[in-house]
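Rule-based calculations on the coordinates, nothing more; no lab input. Owing to the predicted nature of the structure, the values given are computational and were not obtained by experimental measurement. Cβ atoms are built from the backbone, for glycine too; each structure is taken alone.
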Structure I
Amino acid sequence: MAAAGTLAMRHSSFADPQQTQAAASPAQPQNMLQAMRAAGSASAVQTVKLTDTIFMLQGVGGNMAVQIGPDGKLLIDSSVATASHTILQALGKIGPHPLKLLINTCWLFDHTDGNAAMHAAGAFIIAQENTRLRLSTAQTLKLFNLSFPPSPTEALPNLTFPEEADLYFDNDKLDLVHMPNARTDSDIFVHFENANVIHMGDVWSNGSYPLIDGSSGGTINGMIRGVDQVLGIADDRTKIVPGHGEPGGKRALQQYRDMLTTVANRIEKLKISGQTLEQVIAAKPTADFDAVWSHGMMTPDMFVTVINNTL
């Protein structure tokens, strides 16, 4: 891996909601999946410059990021497989550097479906160990009743880590940090120390309620802890890439954290008082947040349900 930099180990909503919610409904899960794949082959990939060497790519799946430099290109997340050609075209426009590394921020479809194509294009794949475990076995996303067969070998991470890893690439140090039991049991954030950029994956959905997948270990308290991990290292100049939505900074992430904790505390009190799930939903504990956050695939009732079920 000399050409790809040095890795030091330290053991310690699918598609963009604004693009897919009109075409897909949780009541028709396989149609939703088909719509995402169809959109992947037809949708453009937008490039947003964050620094001179780091760019965010926005398409059908989760937000991606790419770093360029003397070691080559490093890509974070791979979207859906049908978008791979368009993603590779976007990478080519950023610069001539070859694709060398791919980091997955979790196992979910809209972050990993393009893995095989990126591996074929030259990427060595790195992820938290649960990402490889889940991609290598059949999985079910119960919230949307979506089933996924095991991924082919060429789509699996080539190197995994349990909790943290240091990656030295393109004249920067990247911290890869596991956020246990957040959206899933496989979530990580990637901190570009010199560039002061953080990719949070889907632990942050900027402007929409996040999906929390209890069927693969996700919990609301893990989400809040993951956000707190990032808030603890970010400063007022840090650029933070969410899994979905526009990039932001520490202030925007703090507002998201405030929403998560307020809603979770309300639901916890209702649950402790003996309220059923139906009664908790009827109490509308998100009502004063819906105008800002109810803009994605996760409706308020769905968001209340996943919080209630993972507390």
Structure II
Amino acid sequence: MTRLSRTQSSTELSRGRLRIVFFLFLLFTTLIGGHLDAAIAAVAGAALGVWSVSVASKRGGALGHTFATADWLLFGLCLALSGGADSWLMLALPLLVLAQLAPSERATWPYLLAPILLAAIVMAIADQSLGGGRALGLVKIGALAAVGLLAALRLRRPAPRRKAVTSVDETTGFYSRSRLATVLADVVGDAARDHVALGVVCVRLDHFADARDFYGVDGAEAIVRGVGQRLKGCMGADDLAFRARHDTLVVALKGRGLRETRAWAQDFSHEVSAHLVARHRQTVTTGIAAYPPTHSPEDLLGEAFAGLHTAAAPELALAIAQ
């Protein structure tokens, strides 16, 4: 199991256990209140929690959002069968919000909160006025959800910071090749966790060997430094760059799909060729890949380097796999 899969499994296991506790609490309170129909819905929620724990232990994050949606549907049913918006069980709504959000990454919170509309719809079906005033009922639901959200914000620990970079390329200030495998794997894992696209661009300086022969090592490094400065100017705050070879840079572009990555690579190529770099004309060749559809760091690098039509592709892909 990969580190990302272990993280997703841990999140879903925690959410599943909290799901069981929450619905057992609803079962206890509905039985005390004499709402036997609502108690049946609470039993279904507890059974769902047991199933979700089993799924999380075997399949990680699979069906996570489906289970969260079912939580809100069953909770809305409990409310509808025990008094709707006037039910004192409404006070449990912040607890469900907290149980959903506390174990989860903040990027997933909108997906976990959106199904709250299902609870409102179920209650509205049972009582169209939502307790006498539809607007007031919706405000009540929103206010109680906000209480749970604020509690989750206070309890949710910030993500651990990455360790300080100790291996960088002196010429560009980018990550060196020795960091390419580990850092790119982390970035791909973050993209999968946050459900965002990730573009990877390989940038090769054309005729670099000739430049080194003609201008010397210092002159050639000055060109690399100039291209690196142009690259920094085109990168976003969350983007990362690496110097993978003496003549090749790799850029990870968070939030860009294949089309946006291709456009970025074309724009950067034009940016380099349209200006002098270290008082010389320089061009670059680019190769691209994107997550999704390509998923593993090895395949992303292999596909991007293959776009350069050089022997570097299998070599760099092998380095990532090690």
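To which of I, II does the computed value -9500 (helix-only ellipticity at 222 nm (-39500 (n - 2.57) for each DSSP H run of 4 or more, over all residues; to 500)) belong?
The read-out comes from structure I.
Give the label, chosen from I, II, of the structure having the highest value of distance in nm of label points 7 Å out along Cα→Cβ at positions 189 and 221.
Max of distance in nm of label points 7 Å out along Cα→Cβ at positions 189 and 221: II.
Determine which structure produced the value 17.2 for mean count of other Cβ atoms within 10 Å over residues 133-140, calculated from the coordinates; the candidates are I, II.
I
Assign the value 54, 19, 15, calculated as semi-axes √(5λ) of the Cα gyration tensor in Å, to the correct structure from I, II.
II
Thinking of I, II, which structure, once FRET efficiency 1/(1 + (r/R0)^6) of positions 141 and 269 (r between Cβ atoms, R0 = 35 Å, to 0.05) is computed, gives back 0.10?
II
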